[in-house]
Structure P
Amino acid sequence: MLLVSEVIIANPQADSFEELVDILKAVSKASDERFFRMDVKPDYHDTPENWEDRLEAAFY
């Protein structure tokens, strides 16, 4: 299971939510993980209210 906190920690260069979305898309394509869990809310200045839906769509 892939955790959003793991993606954030592994990619400290990400400065925005949009960068996190792009990173998550790349990670999901390169990984064999079938499940994704949002264990923390991303703490970026541009994190939208629907952040969970956006990250889920990027992963799947």
Structure Q
Amino acid sequence: MVKNESKTPIIHRFLGDMYTYLGKIEAAKIQYSQALVLAKSKDNIEEIAASQTGLASVAVINQ
């Protein structure tokens, strides 16, 4: 779905979660950022919060 330019923020957030789990932090950051952009464009408050949480986790890991 991501290769087909998914416009669904939850797909990108879940992918960010998986990349984080696998230790691929830069890839996770990209996916969380994309999820945030898509969530903001749809005014999806839950996904905005979840994407920001993912980005915060990435920031903590990158300290």
Structure R
Amino acid sequence: MPDLATIGAALSSLKTATDIVKFLRSSDLSLERAELKLADLLSSLADAKIELIEGQDTLAEKG
């Protein structure tokens, strides 16, 4: 079982990504500001992917 810190970090990154998408959908941002938010979104999704891969590796090691 992956440790709780890994799962928590992945869920936190996914929540951040979801919050950014909701913010972008509900706001009237300039293109420049929207691009910055999209960069934040990509970063959060990359963090979540890394955390989930680490969790998968932990499961494989214990299996």
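Values in this text are rule-based calculations from the coordinates and carry no lab data. Fair warning: this is a prediction, and the values are worked out from it, not measured in the lab. Cβ atoms are built from the backbone, for glycine too; each structure is taken alone.
Output the label of whichever structure in P, Q, R has the greatest value of distance in nm of label points 7 Å out along Cα→Cβ at positions 7 and 31.
For this comparison of distance in nm of label points 7 Å out along Cα→Cβ at positions 7 and 31, the top structure is R.
For which of P, Q, R does relative contact order in percent (Cα under 8 Å, 6 or more apart), calculated from the coordinates, equal 49?
Traced to structure P.
Determine which structure produced the value -14500 for helix-only ellipticity at 222 nm (-39500 (n - 2.57) for each DSSP H run of 4 or more, over all residues; to 500), calculated from the coordinates; the candidates are P, Q, R.
Computed on structure P.
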